[in-house]
Structure P
Amino acid sequence: MSQHDESLGPEGYNADAVEAWIRENVPALTPPLRWTRLQGGHSNLTYQLDDANGRQAVIRRPPQGDLLPKAHDMGREWSLISCLGPTPVPVPEAMGFCESPDVTGAWFYIMGLINGNPLYTAEDTETLVPQGQRRKLGISFIDTLAKLHDVDPDAVGLGELGKKENYVGRQLKTWYRSWNASIEGAKYDDPRAHELQRFFLENTPDQGPARVVHGDYGLHNCLVGPDCTIAAVVDWEISTLGDPLADLAYALNPFPDPTDAEPVLPESATAPTGFPTRTELADHYAKVSGRDLSQLDFYIGFNRWKTAAILHGVYARYCEGKKSSEDVDLDEMRERITRSLELAGEAVNRLTR
């Protein structure tokens, strides 16, 4: 990927036009602005803005070039942070949204800057979160998810965010279609992918009232504040309405537990010692949310199966040469697909014992 020369101005933005728009539409900021590129954020073009009075904010727009219709949905992210702002869910302040591509070629939005950092790797955790604070962080992480799942989407203006019924069924259909479409390219199939899909379809628990589900809730999409609690949840672009227990199981999967046959990957942000176990985190969620987690293993298995399907699709694109596989260990990726199906099977076995 070619590096953008920042001396030419911020990538993807007409800085003069954006600053003129801000002057008219975002009273909290006073141009001229200093623009600083921020990393992360799913390739969205994200910059820190420092205004003439020292006020700081963040601006985000999609990457340049042709995009899939639902990818990098700025309008969705904007509606989530603006509607969740008044709730107990910590999100950045919603400051301004521009849906005229005339200003800089794409929709963009501006939000408050949060003093916090995402955790992508074990090294991030070791640098930013002392061992004695990791338990507190784990509990804050679950408390924050429980607060999100406590929000009534209709009451805050998010009732139209997605379909309210059959979230798991729709996901099973989508990712099973993906698995089958990728078999030829991957030159790889596994009977467990089909058996598990049938099991999940036939045994889906009754879904309670639909709630906002983040879809990718993890320490990589949270900003951890200096006090080692969750200062804000970010990257809402794939969130929708659905079953909160599917969201919970996804969030729990990276955390280690004594029942695991193998430890989490050593480079994972949750690998360093000091975090609560996955079982403790699940128990804490049950306590603060009041939800029945007797079927949690269904959702853990479903998420592991979905991970296998996602990886299978990526693996197929590498095998077909649609993505450059330079520096990619394809054997290791294939092993991760198999491992995800094994973990899904283990969860199902715990359910049916």
Structure Q
Amino acid sequence: MKNLLVTGSSGLIGSEVSLYFAQQGWKIHGLDNNQRAVFFGKQGDTRWNQGRLAAALGNQFEHHELDIRDRKGVLDLLNNLKPDAVVHTAAQPSHDRAAAIPFDDFDTNAVGTLNLLEAVRQACPESPFVHMSTNKVYGDRPNSIALTELETRWDYADPAFEDGITEEFSIDQSKHSLFGASKVAADVMVQEYGRYFGIPTCCLRGGCLTGPNHSGVELHGFLSYLVKCNLEGIEYKVFGYKGKQVRDNIHSYDVANFINAFITTPRIAEVYNIGGGRNNSCSILEAFKVAEKFSGKSQVYTYVDQNRIGDHICYISNLDKMRLHYPGWDITVSLEETIRQIVEAQSKRV
């Protein structure tokens, strides 16, 4: 039985990856210390998801209570396990929160990733290493693309971006937020360990990664938090851009499916923009309507004129490179189905 190490295993992508690969016959080693609850408080707690994995997978899942900032602990674990692949999803994920905890943010996102990479180099350099990066590595440069204002959303006015932003888009000389900067450091280091040491690595620059098992909070987890507010009658704050800012949303299953494709046929130092693409894109205003359709409740919200620092006005991932390298992969879960699943799952937890 092959061993898979998943960092951040109690989070959205980590748990989805754990379940996906367990179904493929892998033994899952989940590394998580519920740091999300420290970053975001009770609403960010993911222990429930850890328990869900343990119940669903039984002895096929082993939990490791470890912080990726613990360099010796990470090295000892990798030397002991020598996993056949590593999927790194652990992170401080909020660009707003990072400004308040800059050292925790950088030590988790940049140094924690370096700790893992060096441990892989020493323990199992032939094992594929998949890193969940972020579209925030592009900073606010996407806002330099000419836009047009439509009734419910902003969209690209430049036809060159009709299918979204490609991996060739610059990550330099723009405002990232401290979170974006720490993820740039991790992203480039993952590439470097691939190119310099020949380790099969890839960076997945995620758009809005979502799904029914997301513990969304105001500072991170767009659709999950929006649905939570809808169901519980909590006032949702729209920060700037008239609520027409656009994100492309990808279901966590489709992320796990692509990770499987990469691990099956790995490449060296690759970068992919992974998101829902144009078909799974929506503005906040459009997301309200879909959530209301499935919940039967009106969205309560207020508008704050000041946008978040470094926030994207319109971001859509171009998926052409992913489809070219892995033609057996594609988006399988629509935006409407994703939101329906989130509403259903959260209705049971409310």
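Readers should treat all values here as calculations from the given coordinates under stated rules, not as data from a laboratory. Computed from a predicted model, the values in this text were never measured in an experiment. Cβ atoms are built from the backbone, for glycine too; each structure is taken alone.
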Inset, instruction - Work out FRET efficiency 1/(1 + (r/R0)^6) of positions 104 and 168 (r between Cβ atoms, R0 = 30 Å, to 0.05) for each of structures P, Q, then name the structure with the largest result. - result: Q
Inset, instruction - Assign the value 1.03, calculated as Cα Rg over 2.2 N^0.38 Å, to the correct structure from P, Q. - result: P
Legend entry - distance in nm of label points 7 Å out along Cα→Cβ at positions 176 and 272 - highest-scoring structure of P, Q: P
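Taking mean count of other Cβ atoms within 10 Å over residues 232-239 as the quantity of interest, name the structure among P, Q where it is greatest.
Top value of mean count of other Cβ atoms within 10 Å over residues 232-239 goes to structure P.
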